[in-house]
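In what follows, structures are represented as structure tokens.
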Structure P
Amino acid sequence: MRKHIVAGNWKMNNGLIQTETLISELKQQTKTSDAEVMIAPTFTNLWHAFESTRQDDIEVIAQNMHFAENGAYTGEISAGMLKSIGIKTVILGHSERRAYFNETDDSLAKKVDTALANTMRVIFCFGEELSDRKAGNEEAVVERQIKNALFHLEASAFKHIVLAYEPVWAIGTGETASPEQAQDMHAFIRKTLNSKYGETVADDMTILYGGSVKPNNAKEIFSKPDVDGGLIGGAALNAEDFYAIVNAF
């Protein structure tokens, strides 16, 4: 069964004091929707954020993890390390990880496998560049990213996966795909899943939109039948704006 989810990706923002302040401000907001609320602070603040929200309706999640269980991978974080501090969900495949850290479909497939083997939930990101959309190749790019990283999985694995469509040209640019563009792509994603795993998996899949969602456009975007929530960047750093998006359902 699909869930409404609004996840705030804080990226490389907020030290400890800023994290404490933002969490305190988030707790003061009122949720009027049925959406699950998630926040993804930096690694250094995950434990503190988890402890600070233990009694609240906010799940703390990770922005990334390595595919190895342990070993000589200086600076990396494993699934086991995340689970040891209570983290049960991880974002994988974000466009910035792909662009700046050369993550590939193959490496992401390994990360997905490791996360699932550790009974973690995955928010799997994908999406096209502006050049792809201008060339009319956006569906081919999205289909390739999904198939290469996920289509080796059994159908049962998709109960632990949330998809997040990110038109890369609409991240941090102030540009936003129109609600119709978002709906068209989300419907295509569902069709792609249906072709491999059938109608039940496709219909039950939660698909988030990630691309400059703001309080003034969230309601229209979320009103589309195949859009189940958002992966929020900049607006997640302001408690009032973030909860305005949460309450847009």
Structure Q
Amino acid sequence: MQNLCMHDGRNILWNGDAAFWTGRAPILFPIVGRAPNDEIAVGDHKADMAQHGFVRRSVFKLDDVTAHMCRHVLQDNDNTRHSYPFRFQMTVTHRIIDKTLDVQVIIENRDNRSMPFGFGFHPAFSWPLPGGEGQVHHVLLDNEAEPEMVRLQDGLIPDQILASPFTKGRLEITPDMFCEDAMIFPSGSGTGLTYGIEGGPQLKFNFENLPNLALWSKPNAPFLCVEPWHGMAARVSASPQISERPYSLELAVNGAIKFGYKAEIRL
């Protein structure tokens, strides 16, 4: 996904300005976050792998398109199997339904053995949202929870658990929150949240099969990433095995699994 624009051309999605961050809405697979020494392992197979895996920079094939939908497909190839030794297919569908963006991903294991992996979405949205210039933005959890937080240590998950920055599910977003990189909530954040201005422009999110949440930006950058995941970075001092990463999944032979999110635009 490269753009999500209003009728007047204002972009709800971050524009990828290289002065801050060239990403826009990458898909994370087969790992979320970093691996120890940027090396992953599957059994005896070891390979280099950069943060968030290779799919974020892969070229998908357009499979179908209509006025309100597009579907793209990525299949394994010689390059992917060199680092991640599995045959798979990933199908990504984007739909616009009224004022809602609906993103669905199906991952299929086409190999002859079970397939460990992590998966995540990494969309970045304008901060401030169009029409919200100069106003305070919040993240409001549907479940009004106060989930515990972790901060990365050299890109990995430490043992230290931090108190929640949420108060009854409410968090005011400020630039200084991201001086120590992402705010990661391993569990308890629920299946939905709202990002934006209370009583003003908002994005209302619902997540499917995505138990982990991260919020990320760069100090003073005009975007906020709302990142629902199923999988996280490796733990500090952990092995490079993908299967041992927090919230890693194991997909059976011929199995398929779906992930998704919806973002209702309230501007």
Structure R
Amino acid sequence: MADNVLDLKVNLENKVAIVTGASRGLGKEFATYLGLCGARVALVDISKESLDKTVEELKQKGIDAKGFVADVSNNEQVEKTVADCCAQFGTVHILVNNAGIIRDSFLLRMKEEDWDRVISINLKGTFLFSKAVSKVMLKNRWGRIVSIASVSGLIGNPGQANYSASKAGIMGFTRTIAQELGSRNITVNAIAPGFIVTDMTASLPEEVKKAMEEQTALKRFGEVKDVANALLFLVSDAASFITGQTITVDGGLTT
């Protein structure tokens, strides 16, 4: 994973950020990068053991971090998490909707429960957290919401009808609530990563990785910091006039 070296340094002091799906993978890195820029970070995940370990790692880096166990598809748990975060940190300025799962299968073999669970976590979870946090942001008259989509939601991917639909839904959701919340100085954007070096992609056979690299204009995988830099930009003051957009970080895959 990333070495947590900041290429893009923004000042997020006195800001509070919530990151969902934050105990591992991209979510963990997003929380770390936000914290290294000065934000106090609320990490949300369904796995308490993994969450506790990650929170401790962030604290060792000097980041003010707290963990909140919640299922992002459960409205009661989401509302409680946002309320508890406000009780701990005072408010919320930034939301990163990162929690997501895959349950890949071709359409004719896809189980209904696998369709429902992916849509529930990836899309409904984004809806529930955005709704709960926007109530706080509206009072503050300032906020940044960034949701993690995927190039699969732009170009599709065989075996991922549920995942692609959930990520395409996130992009449409982003465009709509950007219009609803913009008058209160709340920006809403999405990031659609392409092939990124992660633990999952690192385990792929070399021939598969080579084929994936050949599909991108830059002929390589992206790094976690490439996605994190886009996130840091979108939550910064430098992006204050950007809203309702999906920023594609894919090395030219969808060009």
- Can you tell which of P, Q, R yields 18, 44, 24, 12, 2 when P(r) over Cα pairs in 10 Å bins from 0, in percent, for residues 27-98 alone is derived from it? Q
- Query: For structures P, Q, R, which has the highest computed value of FRET efficiency 1/(1 + (r/R0)^6) of positions 59 and 75 (r between Cβ atoms, R0 = 25 Å, to 0.05)?
  - Reply: Q
- Kindly point out which one of P, Q, R the value -500 was derived from, the read-out being helix-only ellipticity at 222 nm (-39500 (n - 2.57) for each DSSP H run of 4 or more, over all residues; to 500). Q
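Values quoted throughout were computed directly from the atomic coordinates according to the rules given, and no laboratory measurement underlies them. These figures come from a predicted structure and were not determined experimentally. Cβ atoms are built from the backbone, for glycine too; each structure is taken alone.
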